[in-house]
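What follows is a group of structures, each given as structure tokens.
Where a number appears in this text, it was derived from the coordinates with a stated rule and is not lab data. Since this is a predicted model, take the numbers as computed values, not measurements. Cβ atoms are built from the backbone, for glycine too; each structure is taken alone.
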Structure P
Amino acid sequence: MIEDKELYAKAKKAAINAYAPYSHFKVGAALLCDSGNIYTGVNIENSSYGATICAERSALSVAVGAGEKKFIKIAVASSQGEAWPCGICRQVLLEFSDKNNPMKIITGTDENSLEIYDIEKLLFKGFRLEKR
């Protein structure tokens, strides 16, 4: 399995391609799937701020579009160091997190200063609808 530092490096590399003409805060995400595949995503800003897409949801969308549904961990990196998932991203990530083996969120200022948390710690009492 890929090491946390390697996954973070992939997120950092992805951030280069972010579209952030307003905030200049480029973010990249690298999502490790249960299959071993890794999908990256970037933030894509828009003049209509509500239409902005975060890097985490960008990576998740690509992975789900490729047929992936089980995720182990996601690394998030920015052009300016540490970047934590926003509330919406935390809820979306929780949707795909295994209750018995929660998804890990990895971020930090660089590969040598990483912080790692279970998604459930970052989204205290996040909700899940019952799947039918």
Structure Q
Amino acid sequence: MVAPDETFEAIVFDCDGTAVPDRQADATEVRECIEALLAAGVHVFIVSGTGLANIDGQLRARPLGRGLLHICCNRGSEIFAVTNDGPQLVFRRIASAKEDLALDHAAERTVERLRTRGLQAKVVSQRLNRRKIDLIPGA
């Protein structure tokens, strides 16, 4: 339990499935809590595997005080500082051509190894600095 005189400088949390149950949920209460923390001078960091449009589109939180709000998304590849005018990009990690080739190769090998074990899978998207592979259910 937190003692009444104890303070926090920052709070870090995930969004989907943690702060909100899903991307369609009403986030009004979460936004109000975030803005109250910011007004009290607490820094808030939202960390997520999803992109900025999903997080900011749902929460729409804006700083109302001394606290700073950062959205760290795309599995750490992008960091946005949120101001009253909205999110501003402060960092973006973009894989080199060599790293992208390695990601493609790793995804292809993963699909092939799954296939040799009787599982059907395919690369369904190439996202910033990562690849997404879905297992395809059989009959």
Structure R
Amino acid sequence: MHSVVVTAANVADVTQVDKLLHGDENVVCADAGYTGVEKRPEHEGRQVIWQVAARRSTYKKLDKRSALYKAKRKIEKAKAQVRAKVEHPFRVIKRQFGYAKVRFRGLAKNTAQMVTLFALSNLWMARRHLLTSAGEVRL
């Protein structure tokens, strides 16, 4: 995790993408909430392959036995497998640190807490590498 942006609940995720990208990306994977991100003016001229999940309604209307439906489902499954790896820090925050429900304490306090939790999440996921480089392994 290299950047965290915390906003109010009424701010759409798609408006915050430019703050999350550092500029060296080749491929950007996102869920269906980011549909249309490649058309936004702040991403003009950006040489990125956008892998945004399709909304279910785009392939739900197709016949389940058709070749087009099966091909679209395979593509969406591949996109979902990549996104699952990216979602791992969120699982660590929810399960290891117990942050499953957000309690609003003000945007500044919530932002500080989220930045701290993501930093801890990075350490948690790298713990085995950090411990083996120290010379002893204790879990």
query: To which of P, Q, R does the computed value 125 (volume of the Cα convex hull per residue in Å³, for residues 44-91 alone) belong?
result: R
query: Here distance in nm of label points 7 Å out along Cα→Cβ at positions 76 and 124 has been calculated and equals 1.7, so which of P, Q, R was it run on?
result: P
query: Quick one: distance in nm of label points 7 Å out along Cα→Cβ at positions 28 and 52 came out at 0.9 when computed from one of P, Q, R, so which one is it?
result: R
task: Using percent of Cα pairs over 18 Å apart, single out the structure from P, Q, R with the greatest value.
output: R
task: Can you spot which of P, Q, R the value 2.0 was calculated from, given it is distance in nm of label points 7 Å out along Cα→Cβ at positions 36 and 116?
output: P
